[in-house]
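Dropping the structures in below, format is structure tokens.
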Structure P
Amino acid sequence: MTSHDREFMNRIITKVVEIDGGALTTYSGNYEFYEQQRALAEKQQQAQFERQQAMLAKEIKFIERFKARASHAAQVQSRVKKLDKVERVEPPKRRQTVAFKFQPAPRSGEDVVSLRKVHKGYGSRSIYAGLDFAVRRRERWCVMGVNGAGKSTLLKLVAGATPPDDGSVVLGGSVKMGYFAQHAMDLLDGEETVFQSLEHSFPQAGQGALRTLAGCFGFSGDEIEKRCRVLSGGEKARLVMAKMLYDPPNFLVLDEPTNHLDMATKEMLIAVLSTYEGAMLFVSHDRRFLAALSNRVLELAEDGVHVYGGGYSEYVERTGYEAPGVRN
């Protein structure tokens, strides 16, 4: 199987096959053990590389020093032959991570969004009947619920992507919202390259800043010249996220933001959002993302809406399950 869910892999798998630079390497154990073994192997290879480089430098220094002396000709020739036969140790491959300093989000008012007596349904099916809910500054709400419970509908109501049948949804003062949903990836201009798409969104930004931004989200080298129509789902998600966070809003509404992201990009996104000072409302099935970023939980259950103070980890500890109806 392939998976980008760290917790799932830690619980299930017993071997990892890594594909890197055209080579396959097998590790026994779960994902955490693979990370430890890979780091250990890199450390050992780096030490071996440095030892060999020191030895080569010493031999080359001897050759350069005595190559013009007839009295040392045999020794020099011997060492030249020795160097020719040495099998070179390559330095370990480093996974490139590009650091980017994101701007702080502008401060909003204390009340970010307020839903009062909201009703919403589709056809004969009622999703919400008199929902009251509010998000305040610096609160990070994760929304839990089984499929069909109304998680994405709630985010659409908050983002203004769908109107309530009754009731009100009111944004607070100085709120600048960023809304990430799967349809956002379909709004990219297919004929633009990755770099042109960034440039189009931020015409005042310097080329260097935009290239660094692209690199931070996994677009390095010639990849920034890819046209958006040939990007994979993960690449589109990364590009949309990059555009959203370059000029950060103070209220992020995120519907499954990590669905298409690889492990490295997810870790970078968690690192960026862990210092984010705005409010968040998000849906995710990624336990690491949930645990790292939430400080409130809204559970949409069959018997109604439940609110939990504290983040996802506290929610699991208090309820005894990781998602509604799924025991841990």
Structure Q
Amino acid sequence: MTDSLPIIDIQPLLEGGDASAPAAQIRAACRAHGFFYIRGHGVDAALIAELERLSRAFFAQPEAWKLQWPMSAGGPAWRGYFKAGGELTSGLPDWKEGLYLGSELAPEHALVRAGTPLHGPNLWPDLPGLKEAVLAYIEAVSRAAHALLRGIALSLELPADYFDARYTADPLILFRIFNYPSRPAPSVAQWGVGEHTDYGLLTLLYQDPTGGLQVKTPAGWIEAPPVPGTLVCNIGDMLDRMTRGYYRSTPHRVRLNSSGRDRLSFPLFFDPNFAARVQPIEGIPAAADDRASRWDGASVHAFEGSYGDYLMAKVGKVFPELGQAVLAGTAPPSIPVV
């Protein structure tokens, strides 16, 4: 059902062309369900193929080898490997394993020295070429995200640099390499990823040909199958907050993988600066309170504090012991797994 989610060509936004068409299409997609495909994103297909090759090589290794780079070793930077069942959504384990990465910040960076959560150096597995491919991919997808935010600003009749000027001149960029095993899941794991919304501004996702992503629309749950040459984009809670619900963050989930082949996905979360206080855009009237129908029963409009405060409250529920350790300024000896 690829016609259920539109495909938007963002090349004019990347290259400084006439942005009126993509801006109008972005507005329609964000109003309809907050999910769409993008093409013309500028991410080289050869780079994606290389990252996929290296990722499969990493996940094919024995678990003991992969656990040489556990998330517990990443400390407050929240980097490293977790094994299948080690991440929770709504208190239940997701049946996926993954490698948490992000912007590469040196130990002497001021935010790293200050112990700022989610900032720091990555833990790089001993796999030649992976570091170079990941950093090149983050750079390319981040360029597309900046372009998309220009389109979203124009879709709201704001200056094109509205988000860059306020929130994303120095964005928080988090990147994940997820592997959804084809082996049977334990009975406690019901989904590859359970129903959730993303926390920040934008998520840009590459998914391999296996499929499994589902999106909750007003008409019900629909499939979001892979479309060659595109990335999937969805808006997060902070854009919902900024637009007072005019653009809603959309629940989505991933089916258990029964394809017979491991499934890869590469989500990049392009978020406001960690210290930013996300404010509603002036002139947009508030939509009806939707907390009763949200997956977590919470309102994205009610919290007080910085984006970092919001994010840490959320991700601490995904890895409870690690979250408690980060808030306490210590590192746990291990990550709970199922």
Among the shown structures P, Q, from which was the value 0.05 of FRET efficiency 1/(1 + (r/R0)^6) of positions 49 and 185 (r between Cβ atoms, R0 = 25 Å, to 0.05) calculated?
P
For FRET efficiency 1/(1 + (r/R0)^6) of positions 65 and 225 (r between Cβ atoms, R0 = 30 Å, to 0.05), find whichever of P, Q sits highest and give me its label.
Q
Name the one structure among P, Q that distance in nm of label points 7 Å out along Cα→Cβ at positions 33 and 201 of 4.1 was derived from.
P
Among the shown structures P, Q, from which was the value 89 of volume of the Cα convex hull per residue in Å³, for residues 129-168 alone calculated?
P
Comparing distance in nm of label points 7 Å out along Cα→Cβ at positions 9 and 313 across structures P, Q, which is largest?
Q
Mean count of other Cβ atoms within 10 Å over residues 161-168 was computed and gave 18.8; which structure, P, Q, did it come from?
Q
Kindly point out which one of P, Q the value -12000 was derived from, the read-out being helix-only ellipticity at 222 nm (-39500 (n - 2.57) for each DSSP H run of 4 or more, over all residues; to 500).
P
Per Cα Rg over 2.2 N^0.38 Å, the highest-valued of structures P, Q
P
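Every number in this text was worked out from the coordinates using simple rules, so none of it is lab data. As the structure is a prediction and not an experimental result, all values here were calculated from the model. Cβ atoms are built from the backbone, for glycine too; each structure is taken alone.
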